[in-house]
Structure 1
Amino acid sequence: MFTGEYRHTVDEKGRLAVPSKFRAQFDGGAFVSRWIDGCLAIHTRAGWSVLSDKLASLPITDGPSRLFARSVFAGATEVELDKQGRVLLPQYLRDDIALGTEAVVLGARDHAEIWAPAAWAEYRRAMDDPTTFAQAIQGLGI
């Protein structure tokens, strides 16, 4: 399970250090893709396979299913952690989320997410309002 929030730098080559707490889960490699809410997702190989199977089970006649699949798979790349525990983020993915030299890496249960710090701060600010937060989770049964 991926939990926590971490701040890391992105070097001039586009390498991002994966939080040490997450590294063992990505030992066999991972997939980085565009994700929901203006961030990137890092999935384990097993998690990527589960996501792929779920998307494959959706009807191809369903427009939103095709849209999501295209967005995620077209904006995905397979990555390996180097000896320092870093992954190389392609320029097109960094550009997609306006990622500069700083990144927020956070746990999101079954995957990790990479956010540009300003975008994460804005997202968090919106959810800090108790009314907004309550409305967002209404109907989840929590």
Structure 2
Amino acid sequence: MQQNIRFTAQDHQRLSRLVIDLGRYAPAALSGAEMLAELLDTGRVLPPQDIPDNVVTMNSQVLYQDLETGELREARVVYPEDADPAAGRISVLSPVGASLLGLAAGDETVLPLPHGRSACIRICKVVWQPEAQGEFAL
């Protein structure tokens, strides 16, 4: 499932710094950021005003579907300090958060789950995206 991953320039810069800082100050946490680091290396960086409104960016609210069970889930991809899984705010450093970032509505990907499991999901809709609302500084 090759994806056309896109980042805003601000998200790319801030997330790259986060990955570097994790390696420097919390080497044990670096493994949780490896997926994100790979995406940052391979994704396209665009000015925030050029990001389509159907792409998952930082702080976006996304509706996705588990293709095996049909279950719909909604999550907001946030920075680690804002994460609250019980409230649906998923850290970008989690495998699920990193997997959603940069995808567009209609894209499919495999989410790594706990205990070596995985789930194939489809992005149904980007419910809310900061850039689509003219909010470029979140």
Structure 3
Amino acid sequence: MAVKKVISFYGTGRRKTSAARVWVFPATEASFTVNQKPIDQFLCYPIWVAEAQDPLVVTETLDKVEVKATVKGGGPHGQAGALRMGLARALCQYNPNLRPVLKKAGMLTRDARIVERKKPGLKKARRKPQFSKR
């Protein structure tokens, strides 16, 4: 009995405090699952779903691949951004000819913006206590 080898392509994406691990498989029936849930159930807001699927739409591979991902940390918007970057990186492994399209769309660039730390003596990172003259 022959063992069927599954070909998969992997990409990691990070955004704010979220980290996504994304696997792409060539498939006849397309699906997108995140943490064993369909993407529209995992990311309940349609704009976040569209953001996570951007690399598939830009490269026109929405119906050609199966995507499985695991996401940890952060909120739903950061998770959608992490999924977007991880998926773009995995698609670059799947087909290196897609790299210029994804690079031009800005999907391979890490967004390094994170929350600034709180400083001592302040309420938040830059918010000072309210001043009262009397």
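Nothing in this text is a laboratory measurement; each read-out follows from the coordinates by a stated rule. All values derive from a computational prediction rather than experimental measurement. Cβ atoms are built from the backbone, for glycine too; each structure is taken alone.
As an exercise: Cα Rg over 2.2 N^0.38 Å, calculated from one structure in 1, 2, 3, equals 1.34. Which structure is it?
3
For structures 1, 2, 3, calculate mean count of other Cβ atoms within 10 Å over residues 57-64 and state which one comes out highest.
Greatest value across 1, 2, 3: structure 2.
Here relative contact order in percent (Cα under 8 Å, 6 or more apart) was calculated and came to 28; which of the structures 1, 2, 3 was it taken from?
This figure was derived from 2.
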